[in-house]
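In what follows, structures are represented as C-alpha cells.
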Structure P
C-alpha cells in the first residue's frame, strides 16, 4: 500500500520540530478554542456524575425508583454507541459542525431533562443528552490533536484530563447542593449558559482550513444503524443482566442473541460499504488494534476504583459519602499530573514503552489492594489510588497521542473514536462482570455465615451496603461479618481488575508494534499513505 513514508517514533524518540498545519490558528488564536473545548469537556464530565447525589429528590418528585438506574445507563449507552458515528462524520465533514451539533444536542437534552414530567421522560431525555455527549467526548479530543503539533499535545491533553478529573469529583457535590438547596432541575439548567458560551466560542474562533474532496461525501447510514442496534442490545443486556433479570433468563438470552445477529449483519454491511463507519483499517493496523484492546482492558479495570471503592470506603472503613469521595479523588489528582509529565518519558523511550511502564505499575498496584489490612485506615486505599492515577496517566495519554499521530487528518476522528468506543464498551462489560464477581463472593460468604447471625442477613452488595449504613437492626457480630464479606468481595474485584491490567499489558507487549509510526504535521494534513505494519 503506497504512501508517504513516516518516521517511526521509537527509532528516534525526539519528535519533529513543532510545525502547525496550514490554516491552524496561532497560539493566541487557540486560547478561545481551548476554553470552548474545556467547557465542552466539563459539560460531558459533569453530567456523568452530577445526578448521582440528586437521585433521592428526583425519585421523590417523579417516582420510578425501580428504573432510576437508567438515568445513568441510558446516558452511557447513548454516548458509547454514538462515538463511532461521530468519529466518521468528523473525518467526513470536519470537526466544527460535529462539535457544534454535539453542543446543541446536549443543551436541548438538558432543557428537556429540566422539564421532565415523569421518570420515563427523564430517561428518554438523558439519552438525548448522551447523544450530544458522544459528540463532545470524541470530537474534543480530535480538535485538540488538530490544533497542536505533536510536541505540544501533552499540554492540552493534560488540561482536558484535569477538567474531566475536577468535574468528576465536583459533580456529586454540585448535584447534592443544587438538589438540597434549590431544585434538582437546576442540575440540567446550569448546562444552558455553559453550552451557549462554548457554542459562541467555537463558532467565532474555530476555523478549519477548507479541504477539497474529489467526490460528494457519503455516509454509511446502514452501518451506523447496525452499530447502534448491536451496541444498544449488548450494553442493555450487560447493564440489566443480573439486576432486572437473571443472566440465563429469556430477556438476557434474547438481547445477547440479537446483539450477535446485528453485529454479524453490521460486519457484512461495513465490508461492502464504500465509506464504512468502522473501517477495516481500524483493526488491520497493529498500532490501532493493539491500543483498542488495551483501552477495552482499561475500561474493565476502571470499574474497581470508580464503582466499588466508594462502597469499600463506606461499608468497610465506615467513612461518610464525602470522605469516601476524597479517597477516590486522589486518583483524579495524580492522573493529569502524570499525563502532563508523560511527554518527558515517551520522548525518551517512545509511546509503547511509556505505556508499558505505566500499565506494569498499575497491575502491581491493583494486585496490592487485597493486601491492605482489615479494617485499615483511609490513607491506605487513598495512597493506592494516588499511585494508580499516576500509573494510568503514563499509560493512557501516550497511547491516545500515539494513535492520533499515526494517522492523517482524514482518519484521526475515526481512530480516536475507535479507542474511546472500546474503552466505553470495556466499562460496560466490567460493570456487569465485576458486579457478578462481587455478588457471587458475597453470596458465598453469606451462605457460610454462622447460624447465629445468618437470619435476616441481606443477600447482595446493594442490600449489604444499605444494611451497614443503618446498622440498628444488626448485632455487632453480624455487622463485622458483613464488613469482612464486603472487604473480601472488593478484594476479588481488585484482583479481577489486576487481571484486566495484565491483559492491557500483554496487548502492548505482543500486539503493538515496537515502533509507533508517526506522521509529520504536513503528512497528517495531506492524509498521506496507509500505515505499514511494523
Structure Q
C-alpha cells in the first residue's frame, strides 16, 4: 500500500499555512482522485448497504425514527428529484438532507451496524444514508445523473476518510463526540459521488467539521434519544455543507490547524501533532476492509463479551444463578473499561430502570443477561421486565471491569492479527472455585470464530425485516442492493425498503414546528 502519513499541527495565523498543505485539502484531493474501487471493496459496500437496511427495518416503529420520519415527511419534493425515506412508498420523495436525517436515525437507533475502533470510535455505516439520498435526488433531477457505481465510489471514500481520521485523531479524550470525524467523511464521500473539484470538496469539509463538533455528553450518564440522532445530524449538515460549497460559499480555514481551530481549542492543544494516514494518488480506497459489523444489537466493545458469555452459559450453566457467583471481573482495554464499563463511574450503568440507550452501553448488564440467556436479542434483552428481573440485577451488580494494560495495548495495535476488543473474565464462585475465560474478538469479526459474509448479512436482513416488510419486498430489496454497482440512475430510487401496508399508519406522527 502507498498510504502516506501527513503531519498535522497547529499553525499561528502569521505562519500562513498554504491551503494545499491543510488536512482538509489533502482529504479533498483523496476524494477527487478518480481511482477505481476494487472488487472486494465493492462487495463490502454492498454488504453494508444491506446491513444498514437491516437495522433500519428493525427500527421503523421506534419513537426516534417515527419522529425523524415525520420531520422528513414535512419536506416533500414533488417537482422532480427528491430522496426516499425508509418505510415509505418509493414514489414519495423528500428533500435529500431530510431523507438523510430520517434514514440516518433509523440506521443508528439500535446500535446494530458496523464499527471501527482505533484512536477514536466510529460507525462508518453512518456515511451511507447521505450518499444514497443525494444520489437519488440528483438522478431524479436529471441535471447530473448519478449511477450505482458512483454510489459505491462515494461510500468507499466516506469509509476511507472516517477510518483514516479515526486511526489518527482521538476525540473522546477531550470529550468531543465521534461525529466530528463523520461530518468531514460524508462531505468527502459526496464530493466523490458528484465528481466535484477539490476546491469545492475542501470548502464542504471545513463547513461540515465546523458544524458537527459536539461534546460527548450525548453518550454519558442517562443516555437520551439524541444518541441515534447525532450521526444523522452530521449527515444532514454535510449535505447542506456540500450544497453551500457548490454554490460558491467558503468555510473557516485552516479548520483543523488554525490557532483558533479544532485542534488548538478542542483537542490536544497548540503543541499537538497528529500523523494522519491517507491514500496516495492512484491508490484504491480500502478503508472499509478494516471495519467490522455487529451480530448483536449492542455497543461494539460488548460484542465479544456477548459471545464469551453465551459460551460460558453452555459450559457453566451454574453461572446463571447469582447465588453461585461471588464476583465477576472483566479485564479489558481502557476504552471498554471507561466507556461501557464500571470505569465510566456512571451509576446508570447499574440501574435497572435505565434507558435502552444506557443499557447498550453497560457491559456489566450485557454480560449478565447474555450469561443467563445464552444469547442476545435486539428487543427482548432490553425490555424493562428483562432489565428489572431480580436475579439479573443481583448478578449484574456483581460484575465490574478493570483495565488490563495488555488488552489496552492490543486494542490500539495496528496489526490486524493482534488488534483485540475483548478481554478476560475472572469469575469467583461462592464455593471458592474460580473460572477464567477470555476472548479477543467477536465471533462475527473477520478473525473471529464465524466471520460475517454475504450470507450472514442477508440472513440478518431477513430476520430483522420479516416483521415489518412483505416477503416480496424483502426479496426485491435484496435483488436491487446486490446489483448496486450496476444500477442505472433511474433505478436508484428502488434502493430503499417499504413497510407492510398500514404499518406506519398505525402510529400517529408527533407534532412539531414543521
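Of note:
- Structure (P, Q) behind the derived value -24500 of helix-only ellipticity at 222 nm (-39500 (n - 2.57) for each DSSP H run of 4 or more, over all residues; to 500): P
- Origin of the value 23.2, 78, where Rg and Dmax of the Cα atoms in Å was derived from one of P, Q: P
- Here Rg/Rh (Cα atoms, Kirkwood Rh), for residues 86-125 alone was derived from just one of the structures P, Q, and that gives 1.11; the source is Q.
- Between structures P, Q, the calculation of volume of the Cα convex hull per residue in Å³, for residues 110-421 alone yields its largest number for P.
- Answer label among P, Q for the case where distance in nm of label points 7 Å out along Cα→Cβ at positions 166 and 366, calculated from the coordinates, equals 2.9: P
- For 17.5 (mean count of other Cβ atoms within 10 Å over residues 54-61, calculated) the corresponding structure among P, Q: P
- Source structure (of P, Q) for FRET efficiency 1/(1 + (r/R0)^6) of positions 62 and 158 (r between Cβ atoms, R0 = 30 Å, to 0.05), computed value 0.75: Q
- Structure with the greatest value (metric distance in nm of label points 7 Å out along Cα→Cβ at positions 102 and 302, set P, Q): Q
No lab work stands behind these numbers, since they all come straight from the coordinates. Small disclaimer: the values here were computed from a predicted structure and weren't measured. Cβ atoms are built from the backbone, for glycine too; each structure is taken alone.
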